[in-house]
Structure P
Amino acid sequence: MEYVKFSLLFIFSHVVAYTFAGVIALKVSKEIYENKTRHCDFLRDMSNKEESMYVSKCFLPAQILRGFLMSIVLLPILNSLLELSFVLQVTFFCSLMFIYTHISAVSPFIDNIEGFVYFKKQYIKKNIIVKFQLEMVMYSILFSLFLGILLRITY
């Protein structure tokens with residue numbers, strides 16, 4: 001039962017933090033996500049109603065699945081995680097999410113290590129990288145705070 005509880009808390013924290021960070025990022029990064037001249041022209045165009053509807057339809061199920069998969073990887077060390085102080089839990093989860101799911105991710109993107117190796121120069125732009133990094137930092141901090149607080153309340 002503890003594993004189920006942890007996974008549910010993890011999923012909730014992920015979905016809320018990811019949604020919040022994404023909404024803010026979309027508001028300040030329209031040149032990345034919207035119109036035909038958007039920087040990330042390989043992503044769906046959020047100004048296109050059909051593509052935006054597709055993203056809206058798939059967003060929540062995809063994030064629930066991502067949260068579940070990320071949570072089950074941590075189950076073997078759950079007891080150790082619960083023994084950490086709040087500050088160490090938040091630091092661990094924040095670092096885990098920012099470094100493992102983003103900066104050191106195996107899949108290349110324009111603002112991670114693999115992206116710097118594989119993406120063409122036209123996609124590697126400082127102002128775009130900063131916006132993506134801010135979104136990921138915001139997500140990582142929010143996620144780790146939400147989960148840390150929920151773990152303290154629940155366990």
Structure Q
Amino acid sequence: MTRQAIAAAAARWHWPPGVRPYAPDDWHVTLHFLGAVPLARLPALQAGLAVPFTPFRWTLEGPACWPHGLAVLASARAAPPLAALHRRLAHALRALALPVETWPLRPHVTLARRADGAQCPAGGSPIVWPVREYVLARSTGEPAPRYTIVARYPATGP
């Protein structure tokens with residue numbers, strides 16, 4: 001249901017030539033960007049990122065054109081449970097001696113890159129995203145799929 005709603009929202013945009021849309025399988029919300037991590041650290045990383053959380057919902061409030069040609073669906077702020085999960089993961093990353101970004105969480109789904117000149121649709125219905133898991137993903141370096149899932153972390157509560 002969420003992917004269908006995002007697809008419907010993406011279909012309302014008017015894209016310029018040269019835009020690089022994300023495929024539906026690549027739509028995600030980045031909680032922390034890790035950069036290059038040596039493969040030898042992967043087992044510890046997978047284990048260390050298992051943090052408790054209960055399922056919750058957060059809302060993508062609408063479309064936005066961000067600097068550097070990003071077309072996104074965004075929220076004005078992180079819902080409290082999403083912000084709490086972000087903080088728990090930051091703590092886990094620090095415990096693993098990995099760097100943690102210092103800028104505030106701006107939850108969004110990137111629809112396209114190189115979208116300078118895209119016509120951002122006005123309005124639209126908010127999209128409620130039920131969060132029942134988070135994942136550790138790695139970039140493939142390819143246009144599609146852009147990411148592969150390394151580990152899944154299901155909610156630990158009701």
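Every number in this text was worked out from the coordinates using simple rules, so none of it is lab data. Note that the structure is predicted; figures quoted are calculated from it, not measured. Cβ atoms are built from the backbone, for glycine too; each structure is taken alone.
Numerical summary
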read-out: At a computed 1.39 (Cα Rg over 2.2 N^0.38 Å, for residues 40-103 alone), which of P, Q; value: Q
read-out: Which of P, Q leads on mean count of other Cβ atoms within 10 Å over residues 8-15, largest value; value: P
read-out: Source structure (of P, Q) for relative contact order in percent (Cα under 8 Å, 6 or more apart), computed value 31; value: P
read-out: For -6500 (helix-only ellipticity at 222 nm (-39500 (n - 2.57) for each DSSP H run of 4 or more, over all residues; to 500), calculated) the corresponding structure among P, Q; value: Q
read-out: Which of P, Q yields 1.12 [Cα Rg over 2.2 N^0.38 Å, calculated]; value: P
read-out: Given 3.7 for distance in nm of label points 7 Å out along Cα→Cβ at positions 48 and 120, calculated: source structure among P, Q; value: Q
read-out: Entry that produces 10.9 once mean count of other Cβ atoms within 10 Å over residues 32-39 is calculated, selected from P, Q; value: Q
